[in-house]
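*Asks:* Please go over the structures that come below.
No lab work stands behind these numbers, since they all come straight from the coordinates. Bear in mind the structure is a predicted one, so any value in this text is a computation, not a measurement. Cβ atoms are built from the backbone, for glycine too; each structure is taken alone.
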Structure I
Amino acid sequence: MTNLWRRDEEVRQFVFNAEFARAAAALLGVERVRIYHDQALFKEPNGGFTPWHQDQYYWPLDTDKTITMWMPLVDITPEMGMLTFASGSHADGPVGSLRISDESEAAYGNYIEKKRFPIVRAESMSAGDATFHRGWTIHSAGENTSADKLREVMTVIYFADGAHVAVPRNDNQVADLEAWLGGRKPGDIADSEMNPAL
């Protein structure tokens, strides 16, 4: 489920939280950020793993100053599918052109091994803890092997204020351009009412 802030006032207050936005802007080294979109990620018990991927493959923006906040809404442990990062991989920028798939799992797995990126993940997270990762960070999440625990997570994706819409490089970016940028076209500043500045 995405862009819940447009449907529910409580979610809107969560997504528009000034502290979250300040943290995102500080990590990006920018004065102000805009919302790309939010997303609720609920992984059911016995839910499968999420392959290695780079989020920014999907985003038609002309900047790499993008970041995702990933916040569990319940206490989670590694058995529930903890977010896992190839630490430092964002600095390499785009690695190939792969949507999330078995192919991305294999290709990014080989790349991580070749580049010897450290693999890092939290041992556990409490509800309200958060991680932030850059758009080009290679990351994955394990399967939810718990018998009866739903992994409930809320994410908010931010980008630097002043970014422009880029010409889409793949069909997924075409879909994102239509869904998340409020009618803006390539070359326009990404400042639609769907992308408020915080």
Structure II
Amino acid sequence: MATATEPTLTFYAQQIDSLLKKAISAPESRLHWVTLASVDSTKQVPEPDLRMVVLRAVDEDRNLLFYTDSRSPKTDQFKSNPKASALLFDPTSMIQLRIYGEVSVDTESEEHLNALKRLTDDSRINYSTLDTPGTPSASRIISHDIQKTHFALLKFQSQTFDLLHLRRDGALRIQATNGSNQQLEQLRWVTP
């Protein structure tokens, strides 16, 4: 039986939700910046492709929302293979959270249009370059056309979670599945 000082599966399940809420409610938090991985199938041997993205929203079902340039390589990667993983790390608590799921690219929904309307001019410029992201350039000066916005939502549907708590007295790790009614299911301890 667990004592008050012993971590439990329930405690760590609550940490998953706590980390996601902190990532959204505190933009200055390290958790607000997420490492997002896709699969680049354009290579002869498909390989993972990683980048840092800003977490824009988390819904009640623990699904994540990111913004991107609709012409960026990651949009084609997710259209070709929607499998994705996201990594959050909180250096204060020393907790790492890996989330596995699938990403869809949205450039047409009402949610997309509403997000586009909310973009500030400072943000909008990131989605208005004349050249596609990743295009070689002869200069550090990038040309923009503010009248053309290449904006997309990346909707990450969370399926499973893997939380690792790094501790001096021994790391602890759990896994969970996103269940129905906004509940985490199939909670289990795993070897760190």
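*Asks:* Once distance in nm of label points 7 Å out along Cα→Cβ at positions 34 and 170 is calculated for all of I, II, which comes out largest?
*Replies:* For this comparison of distance in nm of label points 7 Å out along Cα→Cβ at positions 34 and 170, the top structure is II.
*Asks:* Suppose you compute Rg/Rh (Cα atoms, Kirkwood Rh) for every structure in I, II: which one lands on 0.95? Walk me through the numbers on the way to the answer.
*Replies:* On the way: I: 0.95; II: 1.02.
Checking each candidate, the match is I.
*Asks:* Quick check: 21 is what I get for relative contact order in percent (Cα under 8 Å, 6 or more apart), calculated from one of I, II. Which structure matches?
*Replies:* Checking each candidate, the match is II.
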